Structure P
Amino acid sequence: MKKKLLSALLSAAMVATMLTGCGSGNADAPAADGAAAGTEETAGGEDAAEGEGAEGEAEADAVTTVGDPNGTHMEMWSFVEAHNTFYAGMLEKWNEANPDRTIEITFTTYPYADMHTKLLTSLTAGTGAPDLCDVEMGQVPNVYEGVDTWLYPLDDAMAPYAGDMLTSRLDAYKGSDGKQYGAPFHVGATVMYYNMAVLEEAGITQADVDAVVTWDDYAELGEKYLDAIGRPEGKYWTSVDTAGVDWQWIAMAEYGEDWTGGFDGEANVQLESVKKMLTMEQEWVNSGLAQVSPDGHVDLEAGFQNILDHNIVSFPKAMWYMSRFINYMPEEKGNWYIAKCPVFEAGQNCSVGIGGTGTVVTRQSSDPALAADFLCYAKMSPEGETVIWNDLGFDVCNTALWSDEAFAHDESNQYNTFFRNYPYDVLNDIKDQIGTIMTVKISPTINEQFCNVTLNDILENGVDVEEALQAAQDVVSLEQ
C-alpha cells in the first residue's frame, strides 16, 4: 500500500494546479506571501525533489519554535509560512487562556510537494509524523487513506464551536467513516465579481447586476454591455477556464450533483449539470460573449493583467480571490462589486466551497487530544476566526461572525473597504445555498483529465460536449 500511496501523492502533486478549481496548488494563502503563495498557496506543480537535501530529505523553508518551553512540545508542518505565523499567534493566545495546558510548538514550513510526500511517508511508516499538519484539499484523498489509524478525529474538540460552523464546509473534510478529521481555514464560497466602474461607463447599474438571477439573465446583461461598448476586439463579458473546474463545480452544486460519487458511489462526469455548463460555456466562446482565460484561469499573472486591462468585467471565483485584488490589483480598489452567482433555475443553490486547507492531528502526536483542542480553538473560535479574516482575508466558517457588525463591517479591515459592498453581506445572503463537492480518491483523475484534455477540447477546439464527456468518462472509469 505504501508504494501505491506514494505514487498517488506524487501524481497528485503534479496536477495540483488543476485540483478543485485551484489555480496553482491551493486556495488559501494571501498572495502577499511571495511566489509560494502568490497563486493559491503554493506552486503545486513544482518538482517534488526541489528543496531536498543531498540525501533526499526535504529541506525546510523556515523553522521556528514558539510557546511555553515548560509546556507540552509539539511539531507542526505547513507549506505556507503565513499559516504557521497564524498558528504561532494563536498559540500565544491559547497559552494565556489555558495556563494549565500550555504548549510549545516547533513550526516547520516545507515546499508544497515535499511536505505532502514527507507527511504521507511518515504516516505510512508509523513514525516521524508531526503532531499537527496542514493538508491541501487536493491531497486529502491520499492523507485520509488511513483515517482510522493515521489521523485523530476532531469531533470532540470542535464541539464548543460546531453549532456556529458552516456544515457544508465541514463536510468536505470528513472521512469515509463520517468523522471530522480536517479543520478548514475558510468557506471558499464561490461568488461573482463585477467591475462596476467599467459597467457604469457602459450604462449598467448595480440594480441591473442585482437583478441577475439565472445564467440566461447573466448572458443577457453581458450582451447589453458588449453592445454598449461597440463590441471592440479583445473585450469580453467574462472568461471561461481550461485549467480549472470551478465552473463545473458551480453547476454541480446548483443541481445537487457530484461527479465523484462521494465515498461509496461511482464517478460520473456525464452529469446533466456538467453538460449544461459546458454547453453554455462553449456557446459563449463561439458568440464572443466569453474568452478562454489566458493561461487557463484568472488566478495567474496573465489573468490578473487581463482583469487590469478590463478585457473581462465579470467572473465567478471563490471569496479567497479577494486577496488577489489587494495584492496584485490594488489600483482596482473601489471598482469591484461582489454578488451571488447566477443559477440555471431559480431557487437552486448558488455557490460552492472551493479549495482550502484542512489541518489534521496525527495519531503519532504526543497528546492528540490537546493538539485537537488547540487546533479547533485556533481555526473555529471567534478569536481565531477574527485573526483569519483580518490577517489572511479568508471567508471564515464560523457563521455567527457573519452578522456581527463589529466583525463583518469593520472599516479597519482592508477587505471590507476594498470592494463596493461588504463581503459578509453577500455570504449572509447565500448562507443556506453553499454546496459541497467531495474530494475523494478519483478526484485527481477527474481533474487531470478535464484540465489536460476535456476543457481544451470543448472550449478551444470545439469538440462536441457529449463526445468529449464520453471520452473523459472512459478514462475515469478505467481508474475506478
Structure Q
Amino acid sequence: MTPALHFISQNAHDVSVGERRVLFHIPTSSLFDLDDITGDIYDFFKEKITVSKEDIKAAFKRKYTPDDILEVIEDFLEMEIIQGDKNPHPHNPKVTIKNYPLSTIILNVNTGCNLGCSYCYKEDLVAPAKGELMGFETAQKSIDLLLKEGKSRDRVNIVFFGGEPLSNMPLIKAAVEYAERRCAEEGKKVDFSLTTNATLLTPKIIDYLNRHRFGIAISMDGPREVHDKNRKTIGGKGTYDVVSKKAKMLLDHYTARPVGARVTLTAGVTDVMSIHHHLKYDLGFAEVGFAPVTSGDMSFFNLNNAELHEVFQNMKKLGEDYTEKALRGENNGFSNMHQMMTDLYEGTKKALSCGAGVGLLAVDHKGDLNLCHRFTGSDIELYGNVDTGIKKKELGAFIEKRASRTGTACDTCRIRNLCSGGCYHESYAMYDDIYKPTYHYCDLMRDWIDAGIKAYVEILHHNPSFFEKHVSPRVLLQNRSISEQQH
C-alpha cells in the first residue's frame, strides 16, 4: 500500500492579497507566492489532510505534468508542510538558556513621578516627595554588570526609566559620563534612551540629550480631551497643555534621532486614526505607537471586548493608510505596523516574546534585578542584584519554562514565531500567572498579523524600495537601540 502524506496545518497559512495568494511558512516566517499548481496542490492537501499518491494522480493528471507535481511535493516535504509521519510535531525546538549576553540594562532612576496617571502599571510608583532615587553607585554597578555580561556585544544600551526619569537628571548625567568612559575603554559603542512624560523638559536638558544622542519616547495619549482623561497631575489637573508645549519644543530642536509618541488606549478610547493624525501631523512626532490596556488591577481602565475589537479594526484602517503611503514611498509613522514590516522583512522567528531576562534586565533603585521595568515593585521573583550578579539558574528555569509551548495553544498557532505567547507582565496582570500565554486577544492578533502580511506583500510587489529606505535603517537602529521600553 502506498504510504500516505499528511498536511501539517500548523506549519503553513495562506493569505489572499487581491488576486494574488501567498503562503506564510510559519517555521521560517517566510512568504511565498502561490502559483496555480502550487496553490491547487496546497488546497488539495488542506482539504483532504491525508493524501495518497493515487489521490494526487487522480486529481491532477489531466492538469499538470508528473514532474511538475513531484517538484511541488518535494518542496512541501522540505518545508514540512506535508510529511509521512502520522503524528507530526510542531516545529518548536526546546529552548535552553546557557548564556545571558546582555545588550540592555534599564535603570529605574526614581520611583517618584510628578504626574498621577490613573492607569499607571508601575507598582513601585509614588508621589514626588516620596520618590526613592537610584544612587550613582547602583548605576555604576549596573553598567559594570552590563559590560561584564555583554562582553560579546559590540554595542550596548542603557535605558533610563521611572517614575519620571528626568526627575533624577544628576544621576542620568553621572551614569552617561561613566558609561561613555567605560565603553570607550572596552572598545564598545553605547546608546542611551528614555521614556518621559515631557513635563520637565527644558532647553538645557534637550541640548544635553541631543549631544548624547538619546532615543526619546514621549508618553502622550492624543488630543486634549483624550490625553487629559487619564494623564493628570498629582492634584488631578489635565496635562495636555504643558505636555504638548514641551513636546513641540523638543520636536523643534531635537536633531539626534526621531522622537516617538507612545499612546495608552484605555476604556472608551478607540479612535486610533484621529489620535495618530493629531500626534503625527499636528504635533510632528516621527512615529506613534499604541498600547491597548486589556489587563490590570483596576479593571475599569481596561478596554472591554467590544472596544478591543474596535481598536484592532481601527488599527487595521491605519495600517491601510500606512500601506497607501508606503506605495508612494512615504512612512506614516504608525510604529505598530512598521514593527511588523520589520519582522516580516527580517524573517523574525521568536522563541521568546521579548528579550527580557536574556538580553535585557531592569535594575530598581535598590540594585535588584527584575525581568523588565514593568516588574519593579511587584511580587515576582527577583533574579539577582548588581552586587551579587545574575541568578542564572533561576532565570534560566523561568525562561525555559515560559518558552515551552507544550500543552499550550501556542504549540500549533500560526503566529507562534511572531507573538511567542505575549508579554510576561500582561500574563501576570491578567491571569496572575506569568507563565500563561495572553490568550485573551489571540484571535485579534492573528487577524492583525494577516493584515500585516497583506500590507507587506502589496508594498513588496509594488514598491520594494520602501523597505530599503525605511525598514533597513530601522533594523540598524534597533541593533543600536532598545525598543522594549516602548511596548
Structure R
Amino acid sequence: MKKKLVSLLLTAAMTTTLLAGCGSSAEPATDAGAGDAASTEEAAEAPAEAAADETEAAVEETPTATFGDSTGTHLEMWTFVELHGQHYKDMAEVWNEQHPDETIEITCTTYPYGDMHTKLLSSLEAGTGAPDICDVEVGQFPNVVAGLDQWLVPLDDYAADYMPTMVPARMQTYQGSDGHYYGAPYHVGATAMYYNVAAMSEAMGISQDEVIAKIDAVSTWSDYEALGKEYVTAIGEDGKYWTSVDTGGTDWLWLAMAEYGDDWTGGFDNPANVQLDSVKNMLSMQQSWLKDGIAEISPDGHVDLEAGFQNILDHNIVSFPKALWYMSRFTNYMPEESGNWYIAKCPVFEAGQKCSVGIGGTGTVVTQQSGNADLAARFLCWAKMSDEGEQHIWDKLGFDVCNAALWTNDSFAHDDNNQFNAFFINYPYDVLNEIGMDNIGKISVVAISPTINEYICTTTLNEVLEDPDYSIDDALQEAQDAIDLEQ
C-alpha cells in the first residue's frame, strides 16, 4: 500500500511540474507567493529514489493548526501551501471580531500537494471524509469540479455581492460545465512585461526616464522587437539578450491565444486544437528572435527556476512576460534588483486585442459534505473577495487581487509600505488599471489540459525553438495527432 501511495504522489508531482513549467496550470509554488518555487521544481527533478524518500517524509509530517474561537462553529480545512493556512488564520480572527454571534474555529491541515488532491478526490467520490473547505490547484480543478453540485457547493449566491468588481476571467476559471462558480480565487495572475530599466539605461547610454518612455511607446510585438534590437546593438556583448523564450513553459503561447481570443483546450464542449494561428504566430516570431540573436532559450526551460533567477541577476536578459505573482520571485530570490525593474502591459499582435492572460491559481471550494456549508461558504467568499481579505492577500501573499475596485484605491494600490510597491519603479496596480479587467483573457483548464501541456513542453517547444528552422506546422500537427489519441 505504501509503495502504491508513493507512486500516486510521484505521478501527481511529475504532472504538476510539467504543468507548472507550462504555466497553464499554476504550480503550488505559483500560489505560494512568498513561497518556494525553485525548491519545488528542483525536487521534482531529483532522482526517483530521493523523491520517494522525500514524499514519504512529507506524508509523515502533516502540519495541523487550530485557530479561532474554541466555542464557535468548527470548520475543517485542507491546503497544500502553509501560507494559505496563515491567511485563513488571520481572516478567522477578523471574522470573529466582526461576527461575535457567529464565531468560527478552523482546523487547517497542510498536506503535500499530491497527497492532498488525491485524498480530496477520493473522499468526494466516496461521499465521506472531505473537509468543509479545501484549496484546489487550478490544474487539479477539472477533476474536483467533475462532480459539480453533487460534490461542491455552488458559490454564486455567496459571491454575488462581490461579483460586480471581481475580474470575470478569473472567476470563470473556477466555473463548472453547468456555469456555476465552485472556487474562490486568490489572485488574477495577470500577465505583464517586466523590464530591467537600470540595465537598459546603462547599455543604451540614456537616462532611466528615457528608457521608460521607450518602453511605454511599445504597443505591438513589432515595437517590442525593434526596441530589443536597439538594446542588443547598444550592449554589443555576447551572452546578453533582450529576452528568453521557453522550451519548458507555455506562458508566451497562452498570451498569444488570449490576444486572439483563442483557447486550444476547446473548453468543456469542443475538441482541443493546438493548430491555431495565434500559436503559430508566436512561435514564428520567437524563431526569428533566436535567429536574429535578440533572444536566447531560457536556462532550464523557463524563468521560474533557480537558473532563471540567476540569468536575470546576471542581466543576461532584460525583459520577459510573466504573471504578476512573479513579483514575489524578485523579493524572495532577487532582492538586490530592487529599484531596477519596471512593469508594463504586454505588446499585442494587432491593435485592439486583449493584452494579458490570467496564469496560475488556486480555487478554494466548499464541499457538500460540510455540516456547516452555508457558514463555510460565506466565510470563504468574504475571506477571499472582501476588502479585508484582499488587503491581506496583497500585503502578505503578494498576489494581484481579483477585486478590481481596490486597484484604484490609493491607500491600497499606492501604499509605499507594501514590499511590492516599494520594490518596483512603478506601482503594479497602475499597470493593472492600464490593462483593465476586461482585457485579461482566460485559457480553460479542463481534462485534456495536462495532455496538451505535457506534449507541448516536452516535445513541440524543443523542436521549434532548439531548431529555429524546424517546421512549426509539422510540429503542431505532431502535437495534434498525439492529443487526438487522448480525446
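Values in this text are rule-based calculations from the coordinates and carry no lab data. Keep in mind that what you see is a predicted model, and the values were worked out from it rather than measured. Cβ atoms are built from the backbone, for glycine too; each structure is taken alone.
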By the measure distance in nm of label points 7 Å out along Cα→Cβ at positions 151 and 359, tell me the structure among P, Q, R with the highest figure. R
One of P, Q, R was used to calculate mean count of other Cβ atoms within 10 Å over residues 215-222, giving 18.0; which? P
On distance in nm of label points 7 Å out along Cα→Cβ at positions 207 and 375, which of the structures labelled P, Q, R is highest? R
